[in-house]
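Take a look at the structures listed below.
Just so you know, all these numbers are worked out from the coordinates, no wet-lab data involved. Because the structure is predicted, anything quoted here is derived from the model rather than measured.
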Structure I
């Protein structure tokens, strides 16, 4: 099994929005999976996170990547209208997995996550959600796929407390949940573990303390959308990066 440094070297040039800290969190979660377990990723784009999960997965663990590569929900402000990029994304995904030496470790389901529910049997040990960021699809992924998580399993959600839709879905499904405990986050990657025995005020409070950071992220996104980046460049100042 390779080290995380090996995995990060393999993905550093792969397009995507996963930071090194977030990659390390995925690596740790995958290594916690039991031998012969199941790791599921919803939203693969061009394989950045997929490669990290596959390289860290225990022997004989199934690594399943779900992404329709349909040109929708590709990234920040890329919700619709990228159909022409869909096949290019799929080709890049396939090529990147092969270059990283994990193509034979990954089963790719080129379909939307709701359709893929019936394609995977049994409990899931690691679930990484980075699919559609609108409230409805994000909530459905957290609710429907999260219910498949094995006891003690790990669920990681990208763009938590950053995307409005994902954050509202988390508050609706997980804030007062009885089973998934909030562990922490690496920037917008929230980590939950299925070891909560009953509803917990402390668990809810730990999630609510992330809301000021969420408000800051939303304000930054609004400012960037209104032209903060262009203004910063004109003034010779660093352009703030899109929060993720």
Structure II
């Protein structure tokens, strides 16, 4: 290619290979740059495909970014994530090319610089966001632990913490490895193990106290998570003699 290009993947997955960076796996949220005279090839995965947005460009500003090391053929892939502002910039650029209003070249050049700026600064912006949201993730974990019996209202939780739902969801997954609802289920199952081992509460009471829809749903989920039914877990936790202990405590 004689020019630069930036490609943003918004759905699906695929691969990129260039002379300097070798082979890279691409997924939704990745953007990559192509450089003048740099051998490359890229394609979506045949089984899933992808949606892409791209724009070609050249000029002194792009050459200066390359010279100063802001962009480099050795590291052409950026994990941008879901970026609505980047999508909006692509959309405006496409509209300008279609309509070609007077002076559109200057506006288009500014939009290309905006695209480049958002792509190249994505790692730094992500780092700042992660640091800012880390305390919020910890607070969300505490709230979930304190309210095990309550239905999970994701939008309400995000509002209570003063962040957007999407920001909380993404940050929580990044820091814990769990989606919010998955994390709450793990907490509930962990607490259920303690109650089964340390009390003689009926299974239904434990299910109700932990906010499960029914004893049947609780038992099915518990077995999925532990490979044992709640009754079997309780029996095993007491060395196999729980039923005898309960019977002895119930005698007058």
Structure III
């Protein structure tokens, strides 16, 4: 039975838990909303936003499929707890967004929808407004034709068709399906925190326009001595200088 759920004013249509295995390797041109959550395990206000991202990730709303990406920033690391998932690259990405979208600068938790709208993470009405606005815009399409992992490298072949004649950056994102931490210090000391779609790498591999096919290869970092975690690959087409995201597609790794 399909059950609909309301989350802070958002009408969500759940996707089965097996969605990663069922997700097609070729995009059917469905509009996608990439929701980036800038978060930190050192921030006591972030766990509710982390939970919100879990609930909206891979849901349908306003005619768009939501892809959640959890990007852990570094500027809380000096305040008692070093977030094991934090990277300076995500701090830099958030700062670039803040220069264009946020009068208050970067903060946590912060959500950015398709590179075009920002708001406090977990704000359902703000997300609904952003999704409705984005659904009215033209989108491109991305399709993953093949992908393979060998010798610590990820190879992916894809097709991109832009919504117009402009060039777009293609980003290859590798994310853990889920992660968990037992926080020993800092504002969340004593808590076990759970995250979804935790970004481990984000690499710009091409800048394409029109109707294009390409193959890219990126390192796939594997942590020695740790069990293999379930991961997924996301391709994103974004206007240069972190502008609007016009297409995205995902497959399980």
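Any idea which of I, II, III comes out highest on volume of the Cα convex hull per residue in Å³, for residues 40-167 alone? It would help to have the intermediate numbers written out before the result.
On the way: I: 103; II: 189; III: 152.
Going through I, II, III one by one, volume of the Cα convex hull per residue in Å³, for residues 40-167 alone is largest in II.
Where is relative contact order in percent (Cα under 8 Å, 6 or more apart) largest, in which of I, II, III?
On the way: I: 16; II: 12; III: 22.
Across I, II, III, relative contact order in percent (Cα under 8 Å, 6 or more apart) peaks for III.
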- Can you tell which of I, II, III yields -11500 when helix-only ellipticity at 222 nm (-39500 (n - 2.57) for each DSSP H run of 4 or more, over all residues; to 500) is derived from it? I
